[in-house]
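**Q** What follows are several structures.
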Structure P
Amino acid sequence: MVPTYIAGKIAVAENYNDLQAFIAVAREGNFTRAAAKLGLSQSALSHKIREMEERLGLRLLTRTTRSVSPTEAGERLLRVLVPNFDNIDEAIGSLSELRDKPSGTIRISTTSDYAADSILWPALERLLPQYPDVNVEVICDPTLTDIVAERFDAGISLGEQVAKDMIAVPIGPPTRLVVVGSPAYLDGRPTIDTPHDLAKHDCINMRFLTHGGLYIWEFEKNGIPLNVRVEGRITFNNVNRILLAALAHFGLAYLPEAMVLPHIRAGALRQVLDDWCPLFPGYHLYYASRRQPSAAFSLLIDALRYRGRT
């Protein structure tokens, strides 16, 4: 253990490079060889050690014309420094392995169960069996989570919702929301020619968890936006449950087109207000611009990146 009179002053020698220089000289027993190993001139190394000794108020090395050896204080200091510096070097080396070998946990927040099911999960299903040291945690929350504050590695949301200071990677094509209802619900009810006609219908609402507000249905025609607050007997915070309610004839739903298209083709749902539903940027994976992607995270980005596939 380092004596108290040394330990109390080691804080003065805070410079990591100074401590490394001391260890190198003590190990080599020679300033010239130590200087060559450290990439310093002999005079610069000698000056560095002398300044360190002056700050500590102790002589750490005994110098002779033929060799350099640690003093008693230097030996005690070495017994503490060497194992710890070896541990630091080992830890840094292990970090390099982590960089090169995909491993670790990736935390993702997504605003959409649909995106998690139809885009994220298929990519993970292909990726994870190849990399057993990669773990993934997925949290579905329809609100826009602050991924930095909540310590997520990335988020998934529609492109128009991504903050400008984030790096955004498209993981799906441009998309749109469409209004659908089952034939059993629509037959015999008022026709729907404009979004204003939705006031005459039961609509299945989406509630955001964080602020408790309901999603306002957004439309556009001829470049003119129109937002409509709808009403109905049922409200969810999950698009899959909204789809189930629409299929069960409980009202109109406003859902991703790709999600409902199979049900439209099967005749289980009917689309209305088609010319009022504009395209907008599809789903994106986004992450903080200052984040340095790990090997595992880079693999995930590549697996999810949309390349115009159909």
Structure Q
Amino acid sequence: MTIPMRSLLFVPADGGSKLDKAFASGADAMIIDLEDSIAPERKDAARASAAAFLMQAVARPKRPRLLVRVNGITTGLIDADLDAIVPAKPDAILLPKAEGGASVIHADAKLTAREAIAGLDDGHVKILAQAIETAAGLFLAGTFHGASARLIGLTWGPEDLSAELGAEANRDRDGSLTAPYQLARSLCLYGAAAAQTPAIETIYADFRNLDDLRRDTELARRDGFVGRLAIHPAQVAAINEVFTPSADALAKARAIVAAFAAAPGSGAVAIDGVMYDRPHLARAQQTLARAGAT
């Protein structure tokens, strides 16, 4: 699972035809949701729907990655979720309200047991952690390093966090995050970097406003996020485009890599009167790797 995920599209597990539409949306990953979009009395039916869809979807060629957002560990519902969906061989779970590395270790143990029962290889099901959805999660964002080989990324969520804080809103009228949520977003970035795992930007709720979605996603790419959660198929194309390196970005990255290759042992090189050092080389190599993978 080394291919980066640019777009990760949520769809309710009991969404019926919406599951097929999400599968065909062009998203790099679809997230079959058993958590927030499913009412308590619908959980059992949604688990059965998710498992049935996964069983036929995992074998399709050229498919997106298939994730299931389970219910959080403290809800007491995650065990029934995993019992239902692990035998259907999802690529990963999205673990909500993941408060630090300990929660990932806990989920890892639950997955290990169920993989053994289902006859799957240990580590088949990966974990994408929604690392900052609670106040406690902010203070534990730096504890994911080494928690589990299953970990494939960190993301965050302002909606649950704003509900916990009792905030009236998490964005200004211009669509920009307010100060408390800018901090949460930054901690997700730093936590992912410390864990040496990709950072995935949160949703943009105004799904009809594609211009602002694009601008906000360009800022996410600038700051170091490599993908974004989506809540509507209409958002997928813009997200994929923003997180696909442009021709100019690729040309610049190739020039930097070539300049360092021509000057082995150098700590810095000059290209058209501009100095580039080793961190620039690392970023150029990351850009080329993402382009090759996508």
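Read-outs: derived from the displayed coordinates by stated rules, not from any lab. These numbers were taken from a predicted model, which means no experiment stands behind them. Cβ atoms are built from the backbone, for glycine too; each structure is taken alone.
**Q** Any idea which of P, Q comes out highest on FRET efficiency 1/(1 + (r/R0)^6) of positions 154 and 258 (r between Cβ atoms, R0 = 25 Å, to 0.05)?
**A** Largest calculated value belongs to P.
**Q** Identify the structure, out of P, Q, from whose coordinates relative contact order in percent (Cα under 8 Å, 6 or more apart) was calculated to give 16. Each step should come with its number before you reach the end.
**A** Values: P: 20; Q: 16.
Only structure Q yields this read-out.
**Q** Kindly point out which one of P, Q the value -0.73 was derived from, the read-out being log10 I(q)/I(0) by the Debye sum over Cα atoms at q = 0.17 Å⁻¹, for residues 26-121 alone. Could you put the intermediate results ahead of the total?
**A** On the way: P: -0.90; Q: -0.73.
Matching structure: Q.
**Q** Between P, Q, which one scores greatest on distance in nm of label points 7 Å out along Cα→Cβ at positions 138 and 234?
**A** Going through P, Q one by one, distance in nm of label points 7 Å out along Cα→Cβ at positions 138 and 234 peaks for structure Q.
**Q** Which of P, Q yields 8.8 for distance in nm of label points 7 Å out along Cα→Cβ at positions 42 and 274, as computed?
**A** This figure was derived from P.
**Q** If Rg/Rh (Cα atoms, Kirkwood Rh) comes out at 1.29 when worked out from the coordinates, which of P, Q was used?
**A** P
**Q** Which structure, out of P, Q, was distance in nm of label points 7 Å out along Cα→Cβ at positions 202 and 266 calculated from, if the result is 2.1?
**A** It traces back to P.
**Q** Which structure, out of P, Q, was helix-only ellipticity at 222 nm (-39500 (n - 2.57) for each DSSP H run of 4 or more, over all residues; to 500) calculated from, if the result is -14000? Working shown, then result.
**A** On the way: P: -11000; Q: -14000.
Value -14000 for helix-only ellipticity at 222 nm (-39500 (n - 2.57) for each DSSP H run of 4 or more, over all residues; to 500) corresponds to Q out of P, Q.
**Q** Ranked on percent of Cα pairs over 13 Å apart, for residues 178-241 alone, which label among P, Q comes first with the largest value? Walk me through the intermediate numbers first.
**A** Working: P: 68; Q: 61.
Between P, Q, the highest calculated value is found for P.
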